[in-house]
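Quick heads-up: structures coming right below.
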Structure 1
Amino acid sequence: MAIDPQLLAYYRRLAAQYAGAPVPVDAPARRARFAEVAASSVVPDPAGITWTDLPVALNGRALTARLFRHATNEPARLVVYFHGGGWVVGSHRTHHTVAALLAADTGCAVASVDYRLAPEYPFPVPCDDAVEAVQWFAGQRASLGLDTGFLAVAGDSAGGHLAALAAQRVNAEAGRHVVGAQLLVYPVTAPVLSTESYRAFADGPGLTRDEMAWFWTQFIGADGLARGVQHDDPRVHLMAKAPPMQPPATAIVVAANDVLRDDGLAYADFLVRHDTTVVTIEAGGMTHGFARLQPDAPRAREWMQRAARAFTSLFDEA
């Protein structure tokens with residue numbers, strides 16, 4: 001499918017901006033470049049949305065989360081959000097506008113978690129951070145003035161992987177649906193780089209096969225990536241085993257022009273096979289990362305608004 005003209009114009013501007021600049025090769029350099037690129041797509045927050053950074057005190061460490069909420073006295077429903085970036089780059093700052101718009105579009109409070117990153121903190125550290133952060137927020141809803149009867153998770157790309165994993169683990173450990181709904185935007189779901197979408201969109205734009213291989217290697221190591229479809233740890237390969245209990249109602253959004261398109265579609269099928277209510281949206285004309293590019297492409301904004309509607313339509317099942 002043809003790529004949206006506004007997205008193509010964005011990629012051309014980006015190519016011109018960095019023409020002749022050295023290609024970042026290590027994690028610190030990639031983080032710096034990603035932060036610089038992402039800053040150009042951060043816009044003023046929607047009317048009525050405020051935010052604050054708060055410490056998330058976990059076992060032996062503290063993370064930071066940026067909590068977006070509406071100017072209202074009503075206890076809002078909470079969505080815990082995990083940013084993308086291949087478990088290596090990104091932060092609550094690079095995804096500030098994504099979370100702010102999600103809060104505006106859903107009417108929920110959104111807590112964007114700044115989890116620890118590979119390779120300094122490889123698997124399973126980001127997974128542990130995600131699980132414990134969701135558990136922490138579940139226990140803090142009353143003190144934060146939020147709806148104590150509802151909790152959802154969301155994330156994009158590697159953040160979608162962490163959100164799905166966290167929902168599964170938190171619910172399984174509690175023996176009930178603490179997390180009632182999830183929104184997964186072009187999620188990473190398996191260390192398998194041989195699907196049709198990986199072949200079709202190996203060179204991007206938005207994300208390439210080689211970049212995804214590098215991210216996986218930073219996260220689980222070269223040996224872990226080599227195991228691929230044979231990887232039996234469901235914290236890595238989300239479809240390696242049957243879920244311990246029925247997963248929460250799920251909205252999955254994939255980009256039509258994305259190496260990870262088939263990751264998301266395969267996970268949607270997996271959830272359906274395990275009796276989960278699933279809404280799947282294939283965003284035509286979009287590339288990987290389009291949720292961050294809503295200020296740059298009106299069609300990207302429209303797709304994310306549609307995703308928010310699909311997500312909130314599941315709340316009554318939560």
Structure 2
Amino acid sequence: MTDSHGASTLAPSTFEQQELFPIREVCRLTGINPVTLRAWERRYGLIQPTRTDSGHRLYSLADIEAVRNILAWTERGVAVSKVGSILERSAATRAAGEGQRPAAVQESLDADRGEWQGQLRQAISDFDSVRLEQLYGQIFSTYPLTTVFHDVLLPVWQEWLLRHEEFGRTSEWLFLDAFLRSRVLQRLQLGQTAGAPVVLLAALSAQCRELELLVAGLLLGSDSLTVRVLPSGQPLEELTLVCEKVRPQALVLYANVPPSGAQVRQLNRLTLLLDCPLAVAGEGAALAEDSLRGSPIASLGSGGRQMQQRLQQFLAGRLDT
């Protein structure tokens with residue numbers, strides 16, 4: 001049943017079948033302003049809460065997760081008007097990967113991920129490094145690399161990122177962020193193969209957090225390819241010097257927000273100075289594909305498997321730019 005605004009409505013008996021939350025509770029859990037939340041619904045259609053017969057909004061756990069995702073993107077500098085397309089693309093990518101699974105199997109997987117995340121939150125709140133280490137190892141033994149980060153670890157990390165300036169949350173944020181960065185760095189170092197072709201990875205803008213950059217390096221790598229991640233803060237204008245010394249097969253710039261017009265022009269100038277091909281990866285790359293089309297700069301997309309596959313095609317000269 002829907003109301004005049006297009007939102008679904010629920011009979012009172014339905015409330016017992018779902019866990020639904022009033023707007024004040026959603027605002028408390030996410031830190032969002034109620035006016036902003038209503039604007040996302042009316043103006044952009046990003047959230048579609050159910051309504052009672054009296055018109056009160058009620059939000060599901062999925063709605064709350066969507067709010068957190070939207071906040072994560074706006075925190076990175078992405079305009080609200082563009083967030084919808086990001087969420088749709090992420091949902092389509094996930095659906096494509098999960099479409100062959102029976103619904104019951106998928107529901108079980110989603111429940112398992114939620115359980116892991118609940119245990120992670122408890123370990124973080126307790127500052128329990130031993131338990132966090134145990135969970136990290138167990139999650140890696142349960143899921144493939146992309147699922148571990150995109151579906152389990154990074155969503156929890158993003159929750160704390162959004163609230164890391166709150167009293168008490170700052171210490172929890174530093175605890176989790178330091179733990180994950182150290183573990184990803186360790187995996188990157190173990191994944192380096194002597195004599196394998198090297199690809200350099202650097203952040204395109206200061207808005208990229210170090211963990212996001214390190215995870216991108218982990219997802220781009222393979223047994224036949226070593227990805228070297230340059231430190232956060234690497235100046236773009238000095239990349240030519242670095243590439244002259246390292247002589248990589250390619251230079252990849254990671255962007256979690258779309259590059260500005262000035263940055264695209266800067267990248268086009270950079271291609272004239274480099275002795276290796278240039279590509280961009282991450283959500284910013286996916287959003288900037290139109291502006292990059294026809295240029296010598298390749299877009300590797302944003303999904304873990306997609307980035308790795310496109311990088312291999314790019315190195316083999318089979319990816320159109």
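A value of 14.5 was computed for mean count of other Cβ atoms within 10 Å over residues 74-81; which of 1, 2 is the source structure? Please report the intermediate quantities before stating the final value.
On the way: 1: 22.6; 2: 14.5.
Corresponding structure: 2.
Starting from the value -16500: which structure in 1, 2 was helix-only ellipticity at 222 nm (-39500 (n - 2.57) for each DSSP H run of 4 or more, over all residues; to 500) calculated from?
Values: 1: -12500; 2: -16500.
The correct label is 2.
Kindly point out which one of 1, 2 the value 11 was derived from, the read-out being relative contact order in percent (Cα under 8 Å, 6 or more apart).
Working: 1: 18; 2: 11.
Comparing all candidates, it corresponds to 2.
Looking at mean count of other Cβ atoms within 10 Å over residues 114-121, point out which structure of 1, 2 has the largest value.
Values: 1: 18.5; 2: 15.6.
Checked 1, 2; max of mean count of other Cβ atoms within 10 Å over residues 114-121 sits with 1.
A value of 6, 30, 38, 22, 4, 0 was computed for P(r) over Cα pairs in 10 Å bins from 0, in percent; which of 1, 2 is the source structure?
Numbers: 1: 6, 30, 38, 22, 4, 0; 2: 5, 23, 31, 25, 12, 3, 1.
Considering all the candidates, the number was obtained from 1.
Read the figures in this text as sums done on the coordinates, not as results from a lab. Since the structure is predicted, the reported quantities are computational estimates derived from the model, not experimental observations. Cβ atoms are built from the backbone, for glycine too; each structure is taken alone.
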